[in-house]
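Just so it is clear, none of the values below were taken in a lab; they were calculated from the coordinates. Computed from a predicted model, the values in this text were never measured in an experiment. Cβ atoms are built from the backbone, for glycine too; each structure is taken alone.
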Structure I
Amino acid sequence: MFASIPRPALILGAAGLLPFLWAVAMILLPQGTLPALWFLPNGPNGGQVVLVRYGTIILAFMGGCLWGFAAQPGRSPSMSELTMTVLPAIWIFFALSSGMDVSIWAIFAGFLALLLADVTFQRGGIAPVWWLALRIPLTTVVCICLLIGALA
C-alpha cells in the first residue's frame, strides 16, 4: 500500500503526525515527564491546546491541498469541488469560537469530513492515485489522537 506513495510525501506526512503524538503524550503522561518546550503550552490542558492549534493548521492546510488538485492547469473545477476545498477553513473558524472540548470534537469531525472529500477527489480522478493510501492512515492516527484529547 505505501509503495506507491512518493517517498517525500510519506516522510513529510509521517513527520506531520509528530505534534499530534506529542500532544497525546502530554495528555497521557504525568506532568513534568516530557521536557518543557518553549513553543508549546504547559499546564494541565497543554496537550489539548496543542491538538486544537495544530489540528486547526493541518485541517486548513489539507483543504488547501485539495484546492491545488481541483485547480490543476487544464481543469475547470466545479463549484462543489472548490466548495469542498474551502469548507475546512470555514468550519474551523466557527469551531474555534467554542470552548476547548467543543473545538477538539469539531476538529475531529472536520478531519472525518475531509476524508470524505479525499475519497471524492480520488474517485473523481482529481487527487493523485496514491492520495488515499497516504491520507487514510494519517487521518486515522490524527482522529485517534483527537479522540484521546477529547475524552481526557
Structure II
Amino acid sequence: MPYDVIIVGAGPAGSAAAQTCAAHGLTTLCIEEHGTIGYPVQCAGLLSNAAFAECRITDRSILNRVSGARVITGNGREILIDAKVQKAVVVDRTAVDREMAHTAADAGAEFRLKTGVYGVKKDKVLTRGVYGHEEHTFKILIAADGPRSTIARL
C-alpha cells in the first residue's frame, strides 16, 4: 500500500508526527524497530510544563510535579531553588510513549513493530521484520529514529 507519510521511530517525536499526519487525513505508517512501544526507555522523564502540554496526553503518566530543586555542587555546597509554582513534571516515559502511540493509532496511523529499515530507494522504504521483507512507498519520509538514526546513515 502506498503511504502519504512514513515515519521511522515511534518515540514521542515519531508518534506526535504520526498523530498530526493521520489527523489531517494522510495515510500514515510508523515503523518501530523494537517490539514494545516505550521500551527500552531512551531518555529521562523530566519535562517542562510546556513540553508536557505539547505531548497532548492525559496526566496519567505524571509521577511527580516539580516546583523546585536541591542542587549539590561539586564542592558539596547545597543550593535550594523554590519557584513556588509547578515548573515541570516527572513522567513515566514508557507510559508517555505508549499513550502518544495510541493517540496516533486512534487518529488512523498504522504501526509496524519489530521492523527495521535497511534501505531507502527514491520513494520506497525497505523493511525487514515480523512481516518479512517489505517495500513501502511514500511521498514524505520522516526520520524520528533518534540520535543514531538509521535513516540519516542511508
Structure III
Amino acid sequence: MVLAAGKPIFAIGVSPDKAERLTPVLGSLALAFMDRREATALASADATDQDLVGGLRRAGLSSGVVTAGNGLVLGFDETGAFSVLPPTRKIVDVAGAGDVLAGATVAALLNGLALPAALREGVAAAMLAIENAELAPAFTAAAFAEALALVPEARELA
C-alpha cells in the first residue's frame, strides 16, 4: 500500500472533471474509487476492462476500484486485476452507495484484508445501503454477514 507520511491516502472521484484533478497525485494514493465515466476520463481508455485498468496504471494509479452502477465492480492493485459482480437486489435508494462501498472497503483494508476480500465487504455494505431508504442506514453484524455471503469471490480479469 502506498503511504504518505506513513499513512495511506484514499480518494473518491466525484465527476469526470473533478477526477481529472487527481492526475498529479495518482502515484501518491493508496487507492482511488471512481465510476466508469471518471475512470475513462483518467485513463483515456474504455474499450475493455483490461484497457481501462491499463490506462489507469499508465496514468500513475497503483490501486483502484471502478464501479458501474449495479454492474461489475473492477479492482486492481500490485497483485493483479479482478472483478466482483454484485448480486441482483431490490433497490430502494442508491444515494451514498459509492461512499458506503468506499468506506467499508477502506475499513476492511485497514483491518488487514487484501483488496479483493476488502472489496467484497464494500460491495456487501453497499448492497445493504441501496436496500434502505435511510441516508445512513444502520445494520447488524448478522445482516452484514448475510449480505457478504451473497457476494461472490473476486475473479481475476481475463
Relative contact order in percent (Cα under 8 Å, 6 or more apart), calculated, reads 34; among I, II, III the input was structure II
Parent structure of the calculated result -24000, given that helix-only ellipticity at 222 nm (-39500 (n - 2.57) for each DSSP H run of 4 or more, over all residues; to 500) is the read-out and I, II, III the choices: I
Say we calculate distance in nm of label points 7 Å out along Cα→Cβ at positions 60 and 76 for every structure; which of I, II, III gives the highest result? II
